[in-house]
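Each value in this text was obtained by applying a stated rule to the coordinates, not by laboratory testing. The shown structure was predicted, so the numbers you read here are calculated from the model rather than taken from an experiment. Cβ atoms are built from the backbone, for glycine too; each structure is taken alone.
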Structure 1
């Protein structure tokens with residue numbers, strides 16, 4: 001989002017409250033670096049906040065690189081679920097009780113463009129199919145693994161059927177509580 005995103009945040013919040021819509025967000029680097037009040041105003045209204053580890057540090061103001069500290073600090077801002085991706089080290093989800101970890105799904109890396117967005121879309125796809133946050137981590141990892149095997153942010157995006165097929169082929173691919 002470019003200039004004026006603060007107004008859009010307020011409009012989205014009002015719409016969500018009025019119509020009972022859940023909000024998930026992966027803030028852009030500009031919004032994170034600027035750390036404006038409008039972003040922090042939006043955080044308590046989010047069902048899901050998706051950030052990478054470095055973005056988590058900036059948003060939370062934490063100097064620690066320990067994911068459990070970062071997730072806890074971000075959770076205090078009011079989002080219901082904090083999802084932190086950490087590149088080749090996997091991804092984490094925190095919903096106030098347990099920190100869950102999911103490793104990366106096996107695959108070749110060609111280029112990382114779109115890794116975070118494809119992870120978020122896979123995660124949300126699982127939830128839209130009525131699955132758990134743990135399953136969301138797995139779906140996100142599979143979708144992201146496919147996208148980074150191609151050049152560009154959209155080539156390699158998977159359907160729900162394809163994600164299920166890939167997960168079925170790797171029954172040992174699990175999420176664990178850390």
Structure 2
């Protein structure tokens with residue numbers, strides 16, 4: 001999952017660097033419980049974005065990969081008044097989800113780092129970019145949708161089959177909402 005704050009540049013300009021990073025830190029704390037409860041791992045923070053991963057069976061189990069997003073969104077709604085009072089904004093996030101294999105490797109000489117690599121990362125980032133085009137908070141690939149239990153209580157809407165930037169093959173995209181919220 002690529003989970004990205006909407007309008008972060010505007011928010012950062014409004015708040016200034018120090019207050020913006022205080023806000024980000026609080027927001028990243030909001031994701032902690034959903035990460036733990038859905039057995040996700042935080043791969044990395046990239047500015048105002050969080051990249052989450054799951055072992056396939058953990059992400060699919062009880063639709064954990066979807067539940068993490070909606071649990072985080074619930075936290076955001078519950079604490080919206082506090083964010084508005086403290087920072088003058090009510091942050092919102094958009095997310096893209098996909099399924100596939102990654103390679104984990106250590107790279108670097110002077111500065112070593114463990115990195116994930118694979119087409120799934122690029123594709124997931126591109127899916128998250130499509131949220132803006134389709135005006136949706138959560139989009140997932142058809143590949144992932146087919147692997148999830150359709151009787152999980154979520155509502156699905158097929159958006160389109162799109163050719164994502166840098167890709168040749170079309171990919172089906174689905175919007176997901178939690179009608180229980």
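See the values below:
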read-out	value
Comparison of 1, 2 - label where distance in nm of label points 7 Å out along Cα→Cβ at positions 83 and 107 is highest	2
Answer label among 1, 2 for the case where distance in nm of label points 7 Å out along Cα→Cβ at positions 19 and 147, calculated from the coordinates, equals 2.4	1
Entry that produces 19 once relative contact order in percent (Cα under 8 Å, 6 or more apart) is calculated, selected from 1, 2	2
At a computed 0.55 (FRET efficiency 1/(1 + (r/R0)^6) of positions 75 and 155 (r between Cβ atoms, R0 = 35 Å, to 0.05)), which of 1, 2	1
Read-out log10 I(q)/I(0) by the Debye sum over Cα atoms at q = 0.14, 0.15, 0.31, 0.33 Å⁻¹, for residues 91-130 alone, computed value -0.41, -0.47, -1.16, -1.15, structure in 1, 2	1
For distance in nm of label points 7 Å out along Cα→Cβ at positions 11 and 67 computed as 3.6, the structure of 1, 2 it came from	1
